[in-house]
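Next up: the structures, one after another.
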Structure P
């Protein structure tokens, strides 16, 4: 299992909602520095799904998932895949806890293929940095 975490300058509710509000999520979730989010559809409920598409160098990369659990503002669990790069699906658990004037966000990812572990770990770290930027504004 991979686990990354970060302290964010926002309430747990704001940190949680950034994962499930399409307007906010389209500013950071699965975004790459040179890419542009061209589609962000989120149905945040157990059994609901999301599709977030990042256009990178003229190519669309769709990030898709199905929500298994939603416990606002504490926990989100979803199955996740990026078919362009792998047929594998991972299970992602996002946990948000209050910490002082902010929130700690932890991401635990299971079922990551060995060849994608390092890139997945760094990808979540980068995305939490983008989330911090979005919540700090």
Structure Q
């Protein structure tokens, strides 16, 4: 069992890296960045925007920013929310309790519904109850 879990964890690591690269590239393909809107504001000087781009590393190539990004996340630096004018980690921690409660209650509800449904499908194997209770067969 330990060997199975270890193998699954080792298989998950490349998948997560590939997924993070894909998401990063998709955000890279979106035209503009979070400072593009500031460029439209005549009260903000081009020098200020240039300095912000440099401060946030937006002048660097995407592959450099991709390799910096996981390190920042591991250090707890999730960036800054311009909309809320505060660090993003504060927004995440504020909502973490409610998110956890929602996830836990959803899990409990799924377990409470799936076990009786599975037993019902097993008791009436091959009947319409079994066929409607199972979404797909493996």
Structure R
């Protein structure tokens, strides 16, 4: 369900993405699959951030819950994605300092775990804040 939610999110089908992410969250919590719970929470945050109008408070809460669980479980790639999501969200909200901190954390993690695919996106978001 989480991967299907991700696909719907990338396709801009936010209602379907939200429904699948919520289903993934419910299922993972019922079966005590905490790593999938963390992924589902990040997806719910990403969906909330992309809504029109954005659901900033809800998006931030989901990202923070996902990040806390990812940190507890040592899921560094997910931590990096949560920081990127938070940084992008904070930038949209006009909060440059927390955006800068979150994006810097994402960049540090992406470099440390050699996830170079995501570096340009995080770097571009950071440049926009600094520019």
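FYI, it's all coordinate maths here, none of it is from the lab. Every value quoted in this text rests on a predicted model; they were computed, and no experiment measured them.
Quick one: helix-only ellipticity at 222 nm (-39500 (n - 2.57) for each DSSP H run of 4 or more, over all residues; to 500) came out at -27000 when computed from one of P, Q, R, so which one is it? Corresponding structure: R.
Ranked by Rg/Rh (Cα atoms, Kirkwood Rh), structures P, Q, R are topped by Q, which has the highest value. Of the structures labelled P, Q, R, one was used to calculate percent of Cα pairs over 15 Å apart, for residues 4-43 alone, giving 46. Name it. Among P, Q, R, the structure yielding 46 for percent of Cα pairs over 15 Å apart, for residues 4-43 alone is P.
If percent of Cα pairs over 10 Å apart, for residues 28-67 alone computes to 62, which of P, Q, R did it come from? Write down the numbers at each step before the final one.
Numbers: P: 66; Q: 73; R: 62.
Clearly, the read-out refers to R.
Set P, Q, R, criterion relative contact order in percent (Cα under 8 Å, 6 or more apart): the highest-scoring structure is P.
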